[in-house]
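Alright, structures below, take your time with them.
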Structure 1
Amino acid sequence: MVMLFSTTWAQVDSLFGVAKNFAFNGEREKARIICDSILNKSPEYTDVRLLKGRTYAWDSKRDSARLEYYKVLVYDSSNAETWGALSDVEYWDDLYNKSLIAADSGILYHPKNTDLMLKRVRALIDLSRFEDARNTLRAIKQIDTSCTGCKPLEDKLYKASALSNTGYGFTAEYFAGLDRLLMYHFVQFGHKSPKNSIILRINYNQRDQSTGFQPEIDMYPTVSKNAYLYVNYGFSIYDVFPRHRLGLELYHKIPRGFEGSIGGRYMDFGTNSRVYIITGSLTKYLGNYAIIFRPFITPDEVTKKVSQSGILNLRKYTLDADNFIGLTVGAGFSPDQRIFLTGTGVTEERRTSIYFLESYRLGLMISKTFNFKHIIIADFDYRYQELKIGLSSQFYNTYSGGISYRYRF
């Protein structure tokens, strides 16, 4: 009788091993079928139910995962792995308070469980409870002086609690065939608060013999848990910039890893020289990748025609939002402040006759952080674009490259 009992459990453990192999090799539906067959006979086999819950979590079926975790906790309320898994699920759904509660519930049973304590720190950082996060990290290091999971969270904590930044950027753009070199510079200061982020920027442009400055402000006020605004205003008395530049756009998270936005831009270059742009974006996040599409619709006040263009960005994030490599492709009419290339002394009629009609764009951007304090961004763009001056138009090869630096503190 004892021998039969042992054999039965040996068979169950063997099946559990098969289920784990399926789960870790991406065949999670097969893993769940085997888990169900085991649980039908042994509903209290918590390791099996925990594995089943994890497969749901990995498939983004978070509610199903929660249900399995709660069933485990009915049988074993002190199960540290389950409290940790539940904390993960809540965190992945951006429910940071619930993630913290799950981690703290497990810590009540296991006060020195460093894995649960690290999950606590993670949630505290996203809740902007920075001092509590620092205290918990200190407590972890008293338990485990060689804590390998502490350094990434220490870096994340520094980044999240560094509320200000300053930076400088430079871009050069060369029009082959026209032998025209345009140079752009900016210096900026940024500060974020729980409800808003503000960037103050001064732009400086050099075009042939013309130069000029433009002060500008960007704001990102929070509208709700899933929405925020982009607000921009800049002004200048110099011809190399629009007299007034306005931007307004609403961003909103959409289920299934999407984010969408809708808004517009306005640039006033003077009499009969105003540009209105309707724009928006649709972003899809796939693991460490983001696919971003942005259209531009531009009515022309003079011709009464409507021009369209679009830009597609593909980004691969290597660590976080500040570490990525991006590829950009675009096509279509793309008006901005660079459509006015002439300098001082040119009449208003002549200045407003210069338009970009068509353009095809390919670009590469790399962003990298160093010690999470220093951010360097480098980019290169190639454009094949039509430039109309007077009654004639011609395509030109245009090359641009830039580099910028930001310091967080």
Structure 2
Amino acid sequence: MKIITTGCGLALALSVFPAHGMNQEIRALFQPDPAQPSKNLFVNQTPNSGYCVSYPAQCEARNMFSIELPVPYRSTRALMPGDDVSVRAPVDWRRLTVTNLDTQETEVVEVRITGIGSRFVLSEPVETLTGVAAPTGHDILWTSGSGWLYAPAPCLGSGLAGYSATTYLFFWHTPVEASCTKTAAFRIPSMYFSKLDFAYELKTPNPLGMSSGLYTGSLSYTMGPGGDFDLGAAFQPDDSNLTLDFVLDVQHTLKVDLPPGGNNVALEPEGGWARWINSGRKPTRIFRDQPFFISASSRFKVMLLCSSQGGNTCNLGSPKGNTTEVEVSMSLPPGITHSGGTNVTRLPLRFNEWIGPFQPGLYVDRKPGAIHFEMTPFAIEFLLKQPDLNDRLRGNVTVIWDSDV
């Protein structure tokens, strides 16, 4: 086997690939990356085979992937001089719906075929057919006077080709959905394409707007004359259908951390109680802003629960029977917005009521926010009207964060 290359070097894999069947899985994963918080993209997890194994740098630059399937296309008759062999791939973007297996939410994925290749096998050595040995014999076997390294318009050559006396390996880029035709210059008793090698691109939805879980969907193609993957009217594939099974795996992060001691919140006036005790001047505010750190890559909602509540707010109480209301609100870091795209600053939380959804515009990694606890002016006035300095009011306030919106 000899190798022809143009442009970059080639490490050509000629081994036989294991059979994939006519259902091929394409899997992509989203996990937030703290090192790249603005990279909100799925990463294709499908192992490359075929062209992109040989040219990984070219495929990476084009955001392109390739799959090689053992699908022979066999000639149904002898090719005579003047007969065409036309290669056509489904280049235009095609849409499919993927569905979350748990929530039944749906999203749209798009895919297009950007290249196609194979290895054809002649029934006789090219020298027997043309009178000239390879590689020149492969060139003159076709009226173009060039081998299949050089793609006919509108296809574009990839720089990948390999030949022997009876075989020729090729791969062509397909910028538009049209036939790319070679014409036989000599009689060829029979030939077949031993495999189907195609490259593809994906358009995936924004994972930040998706729920965690697996999204699945399928897209079917026809193979053979007049089908989506067509290698000429004289060639029939061993199977007439190819189904691509898509699996999008969304693995979101939602984590809220309190600093040490942050689960014990003490409300007091600004500057502490000593200022009021020493001056006798009633405080205008009794509050505490409790910081927290949030990591989030998907929308979420928040609920407030209390051990004792009055209406939509929480109550603090003492064994002596004194009570007071506490209002609870929340501020979130920049990059997380509420409905309408507004920033979240001191947004009131209400007892037993979900608030949200809150949507990160990018992956927020351990950014500071705050839960604000504050007594109303009326509650302060009532509490300090006849204060008992030995009394202490307590209560439990729980804030629940849930990514299952």
Structure 3
Amino acid sequence: MKLQMIGCSHHHTDVAFREKLAFQPNQVVEALAKMRTAFPQSEAVLISTCNRVEIYTAAENEKDCPSAQQLINFVANYHGLAVDEIATDLRSLDGEDAIRHLFTMAASLDSMVIGEAQILSQVKQAYDMANQGENTGPLTHSSFQAAMRVAKRVQTETNIHRKRVSIPSVAVADYASQFFERFDDKVILVIGAGEIGEETLQYLIDKNARDIRIINRNHQRAVDLASRTTGEAYPWEQLDNLLVDADLIVSATGATEPIVTAEAFQAVAEKRYQRPLFILDLAVPRDIDPALSDFLGVYLYSIDDLQDVCDRNRKARKREWPKAESIIDEEVVRFMTDLYRRVTGPWIGRLKQQANEIKAAELERLLNKLGDAAQDPKVRKEIEVSLGRVVNKLLHPPLESLRDEVNPEEGPGLLDALKKLFQLKD
């Protein structure tokens, strides 16, 4: 039996490397189909996100599972890359190490932003795609279902997921969501098309924001961002009109001076008729003149306001980390114990069958020797029970030791020794 993972993540590789290995959803389906052809007896799940590319493989018979080098060759060939171009930056994990990594990753303890909620849905999606392509089997079913159970435990038994630590997540969840009960009926203006603005926008879309208007000095970048989301791009010249209509503004440009001054906003304010306006100024230097907060109905928050919450949340998460790690440790032991018992179960059954066959043969031989003395049912029963006790007492210590062994990967293990000592055959 073998479980393994090869892959890369933001911890060890830069985005340029991950981009070369990334699989789009349609490519995941295609790659899994090719893996099924290349390794027909192996199970496989492929996870590809902006921060990681990981392939999990498993097989009941170790020889049916591709080696790490075979998987590296497969990835290189699929993307048209030289093997030596990627081999040194792909890491390989086996057995318990692979399971621990899967559990840690699914629980969002391996993410760039610890506790972010997206990774669990990405793991589920990858598992579902592998299921649809008939690439999964008993080992991947048990490991990925266990990983999702672990993630839920970490979510419910710790506060790690409740303490957001990125500026965009805090901006939406801890500030905007406190101000607005809903977002589907709000006009949202995003000023700037950089990473911060895009990430904040994604959180708003997750909150069902629909009317999204994007503006950027470089209009093409606004168009590109709109194409990646559900927004609509507007030319820079329409900024004042967009300010009039907006309910929520997210501003994150690279400007060196405020793009909305109090003086310029005066005319905008007169057209808004004191309608509430919530502004998240996530730029450094600030995009929005702080004096806008003096206008009636304007609620302005800068990145400094949000940073304080992020810092407090980081400290709170650090306190929760040992509890989350303890859950991972407990679940890894539980999984590996169940897995090992699944491996040893058939061999224990085979050994018991062999012992019972020997007992039955010896019982028959003894009864034949005893002749008439063995005709008494009570005598026959007593002899049979006594032989059974002898067999059970002889087998009990080695079988108990075998059941208690959790990590056979540290060496040949008791199972190999038992098979050799009792000459058990495959």
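Odds and ends about this structure:
- Of the structures 1, 2, 3, the one that -18000 was derived from, the read-out being helix-only ellipticity at 222 nm (-39500 (n - 2.57) for each DSSP H run of 4 or more, over all residues; to 500): 3
- Source structure of the calculated read-out (relative contact order in percent (Cα under 8 Å, 6 or more apart), 9) within 1, 2, 3: 1.
- Value 15.7, 48, calculated as Rg and Dmax of the Cα atoms in Å, for residues 238-293 alone, assigned to which of 1, 2, 3: 1
- At a computed 1.19 (Rg/Rh (Cα atoms, Kirkwood Rh)), which of 1, 2, 3: 3
Rule-based calculations on the coordinates, nothing more; no lab input. Bear in mind the structure is a predicted one, so any value in this text is a computation, not a measurement.
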